[in-house]
Structure P
Amino acid sequence: MEIKKGQKLWNRAKKIIPGGIQLLSKRSEQFLPNQWPAYYKKAKGVEIWDLNDDKYTDMSLMGVGSCILGYADSDVNKAVKNVIDNGSMSTLNSPEEVELAELLLKLHPWAEMEQVGKRWQ
C-alpha cells in the first residue's frame, strides 16, 4: 500500500506537535488510522482535495464545526476580497461595526447595549 502525501506529513507532524495537531477533533487517528488523508490542498462547497488531488465529499466536521455555506463560497470570497482591497483596518472606524451592532441587537434585543454602556459613562 502506497503511503500518500497526507500520511507522510502527518507522521512528520506527530514528531514535532503533540498529537500531530493542535485540535483533538482533527486528529486523523480518530477517523481511519494510517489512511486518513489528514491535510487538504483545496476546499470548495462540500468538497475537499487532499495533497494527492484525491477529491472527497466532506461529511465529517466541515472544518471544526458547521460551515453552512460550504468552503470557498463565491459571494463570501468576493465580499472578503473587496474589504481587503479597500483596506481592512485604519486609524478611523469601520461603518460595518455599527451595521453589525444594529443587526446583533435586532437578533438579540435582550442584549441592551445601554446596560453595558453605563459602565463606561
Structure Q
Amino acid sequence: MLMSCAIETAAREVQGKKAIAVEAFARALRQIPIILADNAGYDSSDLVTRLRAAHFGGQTDAGLDMNKGSIGSMKGLGVTESYKLKRQVVLSASEAAEMIIRVDDILRAAPRRREAV
C-alpha cells in the first residue's frame, strides 16, 4: 500500500497518457491488500480504506494484521521484507506487463486474401 500511495502521489506530476498508466499501476498495487483481505475472509473495503488512510497519515509501517482483522504495525508484528527482493519483483512484473503490451508490435499477421466467389 505504501508503494501504491507513493506512485499515486507521483502520478499527479505526470502529464498526458503516461499519467493514466501510472495511476493504473498504483491501482494494481492497491489490489494486493484487497486480495489478501478477501482471501482471509475480512471486509476488504473497510480494511484497505483504513490502511490507505494510515499510510497517507504517515504510518509507513502500517499493514494488515490477518490474525485480528485490523490494521497493525508490521514492525511490531515482526513482519519484514527484503528491499532487494521487493524491488526485483516489481521490476519483473513491470517488464512482464510491458512485454504483454508490446506483443502487438511483435506479432503481426498478414491480412487474409479475399477469394472471389
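For structures P, Q, which has the highest computed value of FRET efficiency 1/(1 + (r/R0)^6) of positions 11 and 83 (r between Cβ atoms, R0 = 35 Å, to 0.05)?
Answer by largest value of FRET efficiency 1/(1 + (r/R0)^6) of positions 11 and 83 (r between Cβ atoms, R0 = 35 Å, to 0.05): Q.
Tell me which structure, out of P, Q, gives -20000 once helix-only ellipticity at 222 nm (-39500 (n - 2.57) for each DSSP H run of 4 or more, over all residues; to 500) is calculated.
Q
Here, each number is a calculation from the coordinates, and none is a lab measurement. Bear in mind the structure is a predicted one, so any value in this text is a computation, not a measurement. Cβ atoms are built from the backbone, for glycine too; each structure is taken alone.
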